[in-house]
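Derivation of every value follows stated rules applied to the coordinates shown; laboratory data play no part. Not measured: the values here are computed from a predicted model. Cβ atoms are built from the backbone, for glycine too; each structure is taken alone.
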Structure 1
Amino acid sequence: MSYFVVDTNVPIVANGKSNQASPACVLNCAKKLQEIQDQHIIVLDDTWFIINEYKNKLSPTGQPGVGDAFFKWVLTNQGNPQRCQQVKITRHAENSFQEFPENENLIDFDKSDRKFVAVALTHPEKPPILNAVDSDWKNFEMALNNIGITIIFLCSELTTRP
């Protein structure tokens, strides 16, 4: 079993709700979410910053898309440590977390994505963060790698950029 942190854009793309995502990207996201449900562990924060973001973009009923089904699975399994593990992160301001490093190369990193980095850094396995089409992850990939964070890009839309 592997551990993953899942940016909200992955289930959104899996739902087919992202105009910049190619059909191959949608399929890759859907497959990866299903793979996580079948055989891996998602890492979340224990104060529901990630779940609340999912809730704002996805349906907790599990319908009608693959991303919605993933969100329902997260809600069902968030207390099961064999499917979901939770770490404590400490908010000190809106979208600012004690666990997010003070690093000059990350000053302009998207504040709304900092919770994912804080969660990945706090978990002992330092799980990779899954991304679909959010260019901020690509723009800061080297700086994130330098602090021990790996980003897995599920869509070629970003990996083929100059």
Structure 2
Amino acid sequence: MTRHRATTALLTLAQAGQAHVFFGLLYESVVRIPDRLSTDRVLAAGADEPGGAPPLLRPGNPALYFLPSAPLTLAASLGALVAGRRAPAGRRWSATSAAATLAFVVETATVLHPVNERLFHAAEPPTDDERAELLRRWYRLNAIRLVFVGIAWASSQRAKSRLRGTSPA
């Protein structure tokens, strides 16, 4: 397999994961999953009990939907960057895709995680005012994640089109 083919295959795999994440995030916002989870508190069940399932693995947690694709998407994005490092035609776009994918992961892990913890997993539910503020923050942060993933997907597409315009190495 030539380097361009390997890079293109990795970019295609990254795009599949990016699309999976994008439409999952969009679905959560459109049908207002956070509103429902923060009211029903199903993810907080057993939060104060030792030995219970961690919040990420509790049944009903939407994060379970993303768990298989997120690491694969990040690995494919970074792999495409490494595989295409000597192909100047698509290198900048591969780097943009990898950076946007990484930004999505970092925002989710460091910025959104504390909001999720308080809103969905805390043993003590937030007050109504706090819940409303946390939901506003969740939707704003989710919009930023959608932008990151959209940029990642579009950059992967651009990198692939630039690689197709060059001769294989």
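Looking just at mean projected area of the Cα convex hull in nm², which of the labels 1, 2 belongs to the structure with the highest value?
Of structures 1, 2, the maximum of mean projected area of the Cα convex hull in nm² occurs in 2.
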Computing relative contact order in percent (Cα under 8 Å, 6 or more apart) for each of 1, 2, the value 28 comes from structure 1
log10 I(q)/I(0) by the Debye sum over Cα atoms at q = 0.15, 0.16, 0.22, 0.31 Å⁻¹, for residues 66-121 alone, calculated, reads -0.51, -0.55, -0.81, -1.13; among 1, 2 the input was structure 2
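Upon calculation of FRET efficiency 1/(1 + (r/R0)^6) of positions 26 and 90 (r between Cβ atoms, R0 = 35 Å, to 0.05) from the atomic coordinates, which of the structures 1, 2 produces 0.85?
Source structure: 2.
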Calculated from one of 1, 2, helix-only ellipticity at 222 nm (-39500 (n - 2.57) for each DSSP H run of 4 or more, over all residues; to 500) reads -11500, and the structure in question is 1
If distance in nm of label points 7 Å out along Cα→Cβ at positions 42 and 154 is calculated for 1, 2, the one returning 1.0 is structure 1
